[in-house]
Structure 1
């Protein structure tokens, strides 16, 4: 990927640097947090607020539910050829009192995760063209991520 600019595959939904974070909104009237960002009306049915501030959401949460995507999603999803199934996780962000759905990091399938596992937000390439690498957010289990990082360090040390 040297020489290519890394950009968000879904601009305005998350930050790229220094650490990735999902971008949501907070209602100025009732404090309800929404993702993706709200611009028209508060998602709280008891509130008629229309003023919102952009907020970065928690980078860590816990798996609330999960499944796997055995069948290729329709366009505009850009799939590998041949298609490779992936895990999806609904992650509870306790501070925001909300659940956010997203893919699970590459190399981790539905059999590797459990309800209640702690995860963190990471960015991974979704696809690329001649000029750009398009990044998407994913959820990486902390234990699996730590073990993967440690194993990669050990492999480099042995080489």
Structure 2
């Protein structure tokens, strides 16, 4: 295999590897993003559950103190709204990062695919050129042998005269 042909093949497979690596990296980042969101959602749900238990305790301690019960419910609702807004902000931030990362990944994939395509064309040209050279060499050998074989009887005939 010619050096340029080997380089073309190496370029092709290197570009494919780069493309696949970019896709795998995007999947990993998406996985991590999903984990962060899920983990935060669980933490917020746990906080909400604990606050609901605290409100229940306050009501159970003194069911007649409606003002304290109302304050506890309002605090719990306010905290829940804050958690919800914070969670929504995190989700939007993650989506924004995802969009940017996706754009970068697709740029890498398209660049790698373009490189792979160029390398494949270059390798095909090299193979065709090498095959053409070998065919020409073979034809020249056959032609030379045929000429030599044809010249021997002609030379013998000339010598016999």
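Each reported figure results from applying straightforward, stated rules to the coordinates on display, with no laboratory input. Keep in mind the model is a prediction, meaning the values are calculated, not measured. Cβ atoms are built from the backbone, for glycine too; each structure is taken alone.
Quick notes on this one:
- With helix-only ellipticity at 222 nm (-39500 (n - 2.57) for each DSSP H run of 4 or more, over all residues; to 500) derived as -3500, matching label from 1, 2: 1
- Computed 1.01 for Rg/Rh (Cα atoms, Kirkwood Rh) - originating structure among 1, 2: 1
- Structures 1, 2 were shown, and FRET efficiency 1/(1 + (r/R0)^6) of positions 11 and 35 (r between Cβ atoms, R0 = 25 Å, to 0.05) at 0.10 was computed from 2.
- Which of 1, 2 leads on distance in nm of label points 7 Å out along Cα→Cβ at positions 43 and 123, largest value: 2
- Ranking 1, 2 by relative contact order in percent (Cα under 8 Å, 6 or more apart), the structure that comes out highest: 2
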